[in-house]
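Have a look at these structures, which come just after this line.
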Structure I
Amino acid sequence: MAQDVRNATRPYGGYDRRPSTTPDRELAEVGRGTPAGEYLRRFWQPVALAADIKDLPVPITILGEELVVFRDRSGALGLLERHCSHRRTSLEFALIVDHGLRCAYHGWHYGVDGALLDVPGEKVPGALASRMYHGAYPVREFRGLVFAYMGPPDQRPPFPDYDFMHHDEEEYLPFCWHNPCNWVQLRENTQDPIHLTFLHSMFDVQQFGDYAYDLPVIQACETPIGQITTSVRRVHDLYYCRVNELILPNIARVPDGIRLGDAIPENMAGEPGRRQAIELRYRRQLPSSHGLGLSTWIVPNDDFNAMHMGWLHLSPKWSEKARADYLATITFGQTGERSYEERHRNPGDWDAWVAQGRMAIQANENLTAADAGIALFRRQLRAGIRAVQAGERPKGMRAEGEGVCQTYGYALTRPAPCLPDEGAEWAAKQDYAQEMQQDILARRAPALDRMLEPA
């Protein structure tokens with residue numbers, strides 16, 4: 001068998017390459033009994049939007065398991081294995097009743113906990129119900145998301161309780177974006193801040209304005225619950241420090257962002273997200289340091305499909321127009337709903353991560369120093385998987401009674417001096433990145449509200 005050859009070493013050397021065809025299954029596969037699948041099952045995961053659960057059972061696939069989620073007539077939420085324990089027809093066609101649901105085929109009646117409440121035609125009524133349950137998982141609704149715990153019942157952790165879940169002064173807008181690719185390549189995107197300089201800036205649609213053209217200094221370091229990846233850019237007379245947080249195993253906090261000129265929602269005119277030549281009201285939008293932004297879980301449906309699920313954090317103070325413009329900007333390129341022609345001319349995040357393949361093969365990559373956050377995530381993911389295999393508590397797992405968990409995602413700015421050369425500029429950015437990491441880890445980072453500077 002020919003040995004893998006990652007890179008060509010001469011011009012026009014495509015024939016010389018022998019790329020690997022083997023994905024990193026330890027990290028990528030999520031079915032029952034797989035290493036990553038068992039790891040992810042130790043944590044609560046969002047599995048559905050509460051608004052999608054109406055008067056019919058909703059079929060979903062999570063971590064390779066076919067399920068139905070529903071709300072019975074008493075208002076109780078249930079998450080059951082999709083196929084009836086009797087003859088295996090799908091419970092997506094079941095009749096929702098006062099307590100649980102009845103299978104459409106032969107009327108078996110299941111409670112939200114999987115209890116077998118009625119088996120029509122039993123010779124001895126209740127005999128079967130006394131010795132079996134249908135497969136079910138505990139669920140909980142919170143701010144428009146339905147969460148489930150799919151791990152061992154006797155190891156159920158407390159429900160997630162992060163500070164970003166308690167910003168009552170904000171509006172929480174739940175979202176779910178579907179992606180036809182493996183979960184790992186999706187989760188890595190937030191820890192890859194250099195792509196803002198290229199994917200989001202060098203095409204006709206400059207998603208966040210022209211600040212992202214500056215090449216950032218990127219550093220990554222561990223936190224008690226995961227990691228932060230810090231990028232520092234110059235934005236005219238400011239240094240902009242953006243600290244994307246990854247909370248193990250699969251949560252990210254993406255902070256609020258700086259905006260310039262016509263990329264500021266309050267400056268936009270016409271259709272939502274459209275930038276037109278108008279007299280600008282504001283010169284610059286300085287970000288909220290620890291509020292607003294985006295909170296997102298990457299939830300695998302199976303090995304080749306995954307969802308972004310979470311909240312967009314909005315301000316109720318925004319005008320309806322500013323809100324619509326912000327949403328149009330922040331969601332651009334996050335799904336495959338645009339035409340291929342549009343995506344081809346102005347690709348977004350969705351195109352970048354889906355184009356890596358249904359399950360990216362990491363052995364064919366060539367990482368650089370700019371990929372520090374990605375490399376750290378892979379090491380942390382592997383360590384968490386192996387901790388579960390060893391019967392240990394993985395990093396990020398919280399215990400009962402620990403209270404609200406303070407998180408580490410921030411967006412900060414400071415004045416940037418004029419420096420004599422690129423070397424001095426790079427060193428100043430590195431110093432700022434290290435200083436902010438230390439302040440954030442020591443809980444010294446400031447809490448600042450978003451601010452608009454008049455033009």
Structure II
Amino acid sequence: MGGRFRVITLGCKVNQYESAFLEEVLTRAGWSLVREGQRSDLVIVNTCIVTQRASHQSRQEIRKALRRNPGSLVAAVGCYAQVFPEELSRIGGVRLIVDNRRKREFARLVPMALRSEGRAVFLGEFEEGMAFDCLEVSRFSGRTRAFLKIQDGCEAFCSYCIVPSARGPYRSLPPAEVLHMVESLAENGHKEIVLTGIHLGMYGVDLTPKMDLKDLLRQIGKEKFPLRIRMSSLEPNEIDSELIEMVASEGWLCRHFHIPLQSGDDRILRRMNRRYTAAAFERLVGSIHDSIPLVAIGVDVMAGFPGEDMTAHNNTCTLLNDLPVAYLHVFPFSPRKGTAAAKMDGQVAPAIIKKRSAELRELGAKKRGLFYDGCVGEVFEVLSERWHLGQEEIMEGRSDNYLPVRFPFPGGGTGRFVPVRVELNEASHLRGEVYEADFPLFRPDAADVV
């Protein structure tokens with residue numbers, strides 16, 4: 001049984017990876033993937049509930065899919081189904097609900113839902129000591145950059161976060177499987193892999209024998225794959241001097257850290273159940289910046305957490321203003337049912353949260369501009385990803401330190417590492433030219449290096 005299908009993805013890189021898995025297994029089962037705007041026989045909404053806005057967007061996408069595809073099978077899957085399946089059941093027309101625990105079985109569950117006269121609901125419980133669900137993805141169609149989910153689950157229980165309920169206990173993809181999947185993605189033409197997880201820094205704590213992310217990176221490095229590795233978000237207390245030194249010395253590791261701060265005020269950090277201080281965060285960022293030239297350091301920050309007064313907000317702004325960070329991801333606080341923060345005193349008015357978020361975003365734009373300015377005149381290895389406006393004249397790509405770069409590349413193509421000298425900061429991106437002189441690329445023997 002087959003037909004036309006589409007996957008709509010909300011949320012994090014892990015969700016994007018799992019959507020790629022759904023696309024691959026359904027294609028193997030005889031279904032045909034269609035683009036947005038084309039009618040589908042099956043529409044899958046891979047949901048997110050990390051914020052109230054994400055939950056709202058998930059419901060919007062489900063209702064939109066129902067309106068645009070009358071009579072089709074609309075499936076709501078993922079985190080929303082894991083934590084609040086009863087809310088999804090109240091949306092008329094949703095015929096298939098599958099949580100994170102049952103995603104691996106999705107291709108088998110679809111025919112069952114099609115045969116069912118009512119709504120089919122498939123839910124599973126998380127269990128202590130459960131194994132990692134290996135959802136193998138061999139390619140990300142049309143992309144030079146691929147995601148690879150190597151870790152799942154979170155047990156940090158930050159007071160504002162619903163994710164532990166949605167993702168369960170720590171579990172890791174065994175290193176042999178990681179190496180196999182990196183090799184497969186490389187063979188299918190991907191030149192950058194982003195290692196992702198719900199709590200990436202806890203990779204390996206559940207394995208026997210135990211290992212950590214640095215051990216895995218060493219194993220990847222020994223294989224000398226013709227690609228570079230980027231790490232997704234890491235907690236501040238999971239980045240040590242050894243990892244910093246690895247990124248500084250290994251050319252195949254991208255000079256890019258994304259680190260959640262959330263608040264620059266110690267009192268708020270304690271209420272958040274975050275296990276570091278503002279001073280420790282400042283030392284960490286300083287150490288990374290001093291050790292790795294032109295490193296990109298991105299930061300998550302939250303506005304309006306319960307109890308955040310003007311002093312706390314100003315402490316956050318002052319800390320971020322003084323730190324050498326490249327960009328900010330700003331999240332307005334939104335209370336999530338089932339979290340400790342939802343019941344805390346000192347809830348901040350929505351108008352104040354909106355104002356503080358705007359101030360942080362303005363600061364983020366300033367920091368990004370300063371970082372871009374500091375990169376002008378430097379040469380970077382840029383992975384060519386797509387033609388600007390679809391015309392084969394100006395190439396768009398990313399440097400290892402996450403700079404969006406455009407450069408003339410007549411006769412060139414995508415999926416190549418190109419040395420580019422950055423000439424101009426154009427706010428949303430950097431403008432550059434191919435650098436013709438010798439430049440120490442991280443893989444000088446690779447076939448796909450200009």
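Starting from the value 5.3: which structure in I, II was distance in nm of label points 7 Å out along Cα→Cβ at positions 10 and 66 calculated from? It traces back to I. Calculating mean count of other Cβ atoms within 10 Å over residues 146-153 for structures I, II picks out II as the one with the greatest value. Assign the value 0.35, calculated as FRET efficiency 1/(1 + (r/R0)^6) of positions 50 and 258 (r between Cβ atoms, R0 = 30 Å, to 0.05), to the correct structure from I, II. The read-out comes from structure I.
Work out the source of -10500 here, i.e. which of I, II gives that when helix-only ellipticity at 222 nm (-39500 (n - 2.57) for each DSSP H run of 4 or more, over all residues; to 500) is computed. Structure II accounts for this read-out.
When mean count of other Cβ atoms within 10 Å over residues 18-25 is computed for each of I, II, the one that comes out at 13.8 is I.
Quick check on the output: 27.3 is mean projected area of the Cα convex hull in nm², derived from one of I, II. Which one produced it?
Values: I: 27.3; II: 21.7.
Corresponding structure: I.
When mean count of other Cβ atoms within 10 Å over residues 74-81 is calculated for each of I, II, the greatest value falls to II.
Tell me which structure, out of I, II, gives 10 once relative contact order in percent (Cα under 8 Å, 6 or more apart) is calculated. Going through each structure in turn, the value belongs to II.
Throughout, read-outs are computed from the coordinates displayed, never taken from laboratory work. Quick caveat: nothing in here was measured; it's all calculated off a predicted structure. Cβ atoms are built from the backbone, for glycine too; each structure is taken alone.
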